[in-house]
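Below are structures written as structure tokens.
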Structure 1
Amino acid sequence: MIEEPYRWVEAIANRREYIEGQLAPGSPIAALGYREGILFVTLGQTRQKLFEIYDRIAMGAIGHPGDIERLRMAAIELASTEGFTRSAADVSLRRLAHYSLSPVMKTAFEQVYGPPYLARMLFAEVGVHPEDDLFLRVEYDGEIASNGATYARARQDFAVLSGTRQSVELMETFLKSEHKPDASFETAVNSALDAWSVGHMLLQASETNELPARDAIAQHRQEQLAIAAIEAAVLERDGSRPIRYRSLADKELRSIITQ
């Protein structure tokens, strides 16, 4: 009987290692607040990674397509139920993540005889002003990271998602120095693509702890744009629009990319 807790801890450690390995190759996602809303950007060749959830809320995800779809549908159902029983204005990303998705994912992760969710998710909720934008990253074990200010760091006007913690940290370091909340749409697109390039480069060279040189970032971005498509979407800040979420075509963005 004494050994049982240790077996559980070992099983959890093995499960975490397995999931981290499965998620490691996932193409990074950058979400940036700018003057007119929130921009999501990633690069890929096949599967969709960006989704509308409800009115002011959007999601990006990496992981197994089946698990992403299950979690996406759960989020949509929860938000729609909340909006129907109360009002659309009462649908809150914090409530959706903290009281619904996070507990479900934590339970699935800790029940070692059942399958966990092989997914990481990045949510954004657009506010009336840039300082009201909310970003939440939800991990496979239910852990939530917010862009809100804490005693240890200032509030961030962006969020990122990637396959490894090191890749996430360097993408955040890059955006802290390069991105401003009042940026134009064109500037935000280019900053997001550069941040994506930083994260993608780190997935391929995980032994480094330093940001790549700017020339190396530009070269990597150009190489990847030649073989992959841009997947992007925006949450419009303008509340008069009937639909806030808008997908952006690859060709729509390539004309504003700086070389």
Structure 2
Amino acid sequence: MTILQQLVELSHWLGAEHRELAILGEGNTSALAEDGKSFYVKASGTRLMDIEEDGFVRVDLQKTLHALEHAEENDEATRAALEAGRVDPNEKKMPSVETFLHAYLLSLPGIRFVGHTHPVAVNALLCSRQAEELIAGRLFPDEIVVCGIAPLWVPYTDPGLPLARELRRRVEGYVRQYGVLPKVILMQNHGLITPAETPQKVIAATAMTVKTVKILLGTMAAGGPNFLAPHHVERIYTRPDEAYRQQIIAQMQAARESVA
């Protein structure tokens, strides 16, 4: 299966109506192309639930990263950078305005697919006054195994270049603190991003984040969350058997998706 075919399948999974992760034109997905120098990203105005291969735009990675570094933060400069980044000069579709953050994440080691959604449950939390405080702890072992030691929090920022630059700054700070890349990115009043090596890991992190938030919101009706102590989180995150279990979970997810 080609990278683009995998991206289509990932998009359909994330966009399925019954999962309540994205409706209408919400959310976007991307994947690093086989050449490693370009990537596919959802075209503006398309829907994850029924997107096909022609609903993606192939974009030059280095040109987009250069724009991320140097372009001015206004609508005209953003549009010009998106147009200039298209690999095919005859392409008429416009890449998603979030193309810049996709380019940054896909330039990181080990990241080949990115899923960005607006899950109902997750946004119920992200649109609350206590969101940043409530995501600060971990609740149960599988959350740590699938979603990492901690999520990355990004305060609300205007989509496009400003958001991509703020996300980059936050990722760099996360790496300095934890020594690893985040598996889950939570954007205030906006949504969820899960960057990963494979579509299956994008799906696993998305599904586990939704489950975690539902549990977290449920604890609010029973006295509030009882977060795991930091030393327990660290222990689970570094246990060899948990690392092995993470590999098994990913393999099981891949097998399930191959027969779905």
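Since every read-out is calculated from the coordinates, none of them should be taken as a lab result. Predicted model only: the values in this text are computed from it and were never measured. Cβ atoms are built from the backbone, for glycine too; each structure is taken alone.
Here distance in nm of label points 7 Å out along Cα→Cβ at positions 114 and 226 has been calculated and equals 3.9, so which of 1, 2 was it run on? That value comes from structure 2. Name the one structure among 1, 2 that distance in nm of label points 7 Å out along Cα→Cβ at positions 10 and 74 of 2.9 was derived from. Structure of origin is 1.
Out of 1, 2, which one gives 50, 31, 24 for Cα extents along the principal axes in Å, for residues 66-161 alone as computed from the coordinates? Derived from the structure labelled 2. Calculating mean count of other Cβ atoms within 10 Å over residues 58-65 for structures 1, 2 picks out 1 as the one with the greatest value.
Which one of 1, 2 has relative contact order in percent (Cα under 8 Å, 6 or more apart), as calculated from the coordinates, equal to 26? Structure 1 accounts for this read-out. Given a value of -13000 for helix-only ellipticity at 222 nm (-39500 (n - 2.57) for each DSSP H run of 4 or more, over all residues; to 500), point me to the structure among 1, 2 it was derived from. Derived from 1, not from the others.
When distance in nm of label points 7 Å out along Cα→Cβ at positions 34 and 234 is worked out for each of 1, 2, structure 2 gives the greatest result.
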